[in-house]
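Derivation of every value follows stated rules applied to the coordinates shown; laboratory data play no part. Quick caveat, the model's predicted, so the values are computed rather than measured. Cβ atoms are built from the backbone, for glycine too; each structure is taken alone.
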Structure P
Amino acid sequence: MSRALLRNAAALGSGVVFGLGLSLAQMTNPDKVLNFLDISGHWDPSLLLVLGGAVTLSTLAFRLVFRRGAPLWDSLFHLPVAKAIDRPLVLGSALFGLGWGLSGYCPGPAIASLGFGNPEALWVVPSIIAGAALQRWSHYRQTADID
């Protein structure tokens with residue numbers, strides 16, 4: 001198999017496992033997420049187990065994976081290079097949190113929810129795509145002004 005085909009198969013497999021995990025943890029249920037975020041009402045702390053499991057597994061897995069010089073089917077790790085906490089990062093994070101808190105969906109669970117036919121996801125996913133397109137357009141415009 002070619003390197004590109006293996007890389008795509010690994011990405012598909014990772015996405016399927018991620019989607020199944022989101023479903024099993026009920027992260028595709030916006031009511032479950034909203035109850036987790038509602039600390040002054042009907043708070044549901046069960047998603048803390050999901051968060052704790054994800055952080056623990058990621059911490060261990062990253063240590064093992066980075067011992068390798070490169071990923072299995074690529075020549076290098078593609079990691080973010082920006083380290084600054086700047087205005088766009090803070091504003092983007094706030095908008096992300098606001099959208100998550102209002103809808104109960106973040107991008108991964110929203111896309112996985114399409115498979116369940118959740119009607120809200122039919123509105124949320126295009127909104128996420130529109131927001132991503134707006135960010136790319138804005139970034140392109142800013143970089144074009146610099147050049």
Structure Q
Amino acid sequence: MVYIYRKEHFNAAHKLYNENWSKEENEAVFGGCANANWHGHNYELEVCLKGTIDPETGFVVNLKDLSKLINDRIIDKVDHKNLNLDVDFMKGKATSSEVLVVEFWKQICDEIPAISDNRAVLHSLRLYETPRNFVEYYGE
């Protein structure tokens with residue numbers, strides 16, 4: 001089994017805020033991330049596939065195809081956007097990194113076999129909100 005990674009970058013704004021709570025409760029839990037005027041991050045998304053090598057190409061997947069899938073399904077929808085307001089698959093959801101990574105998984109997981117001639121599956125996603133804060137998801 002070979003594990004192959006692709007990293008993509010995007011910038012986005014968001015606000016962490018629970019509409020069922022008071023402003024004070026939101027500020028106590030989310031601090032500055034509950035700012036009424038939003039805030040932004042320079043995100044990094046690492047996509048890891050696991051699979052077998054095609055003996056004809058030497059690839060698990062063509063990384064150009066993987067990059068195109070990630071960009072079409074995720075990056076083009078979130079880059080330079082407000083995650084709370086502009087992203088269709090985030091409507092009505094919290095925009096924490098934990099929720100984002102799960103929703104990103106849903107956007108691409110079913111397409112991996114098609115771009116790899118059924119040699120690969122999505123193994124994990126790692127989303128960096130900052131260089132020191134990140135989440136990882138294995139589809140579980």
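18.1, 53 is what came out when Rg and Dmax of the Cα atoms in Å was calculated for one structure; which of P, Q is it? Here the read-out was taken from P.
From which structure (P, Q) was Rg and Dmax of the Cα atoms in Å, for residues 2-89 alone calculated, if the value obtained is 18.2, 61? Let's see the in-between values first.
Values: P: 17.3, 53; Q: 18.2, 61.
Clearly, the read-out refers to Q.
-22500 is what came out when helix-only ellipticity at 222 nm (-39500 (n - 2.57) for each DSSP H run of 4 or more, over all residues; to 500) was calculated for one structure; which of P, Q is it? Corresponding structure: P. Name the one structure among P, Q that FRET efficiency 1/(1 + (r/R0)^6) of positions 34 and 50 (r between Cβ atoms, R0 = 41 Å, to 0.05) of 0.60 was derived from. Among P, Q, the structure yielding 0.60 for FRET efficiency 1/(1 + (r/R0)^6) of positions 34 and 50 (r between Cβ atoms, R0 = 41 Å, to 0.05) is Q.
If you work out FRET efficiency 1/(1 + (r/R0)^6) of positions 18 and 82 (r between Cβ atoms, R0 = 25 Å, to 0.05) for P, Q, which one comes out largest? Structure Q gives the largest value of FRET efficiency 1/(1 + (r/R0)^6) of positions 18 and 82 (r between Cβ atoms, R0 = 25 Å, to 0.05) among P, Q.
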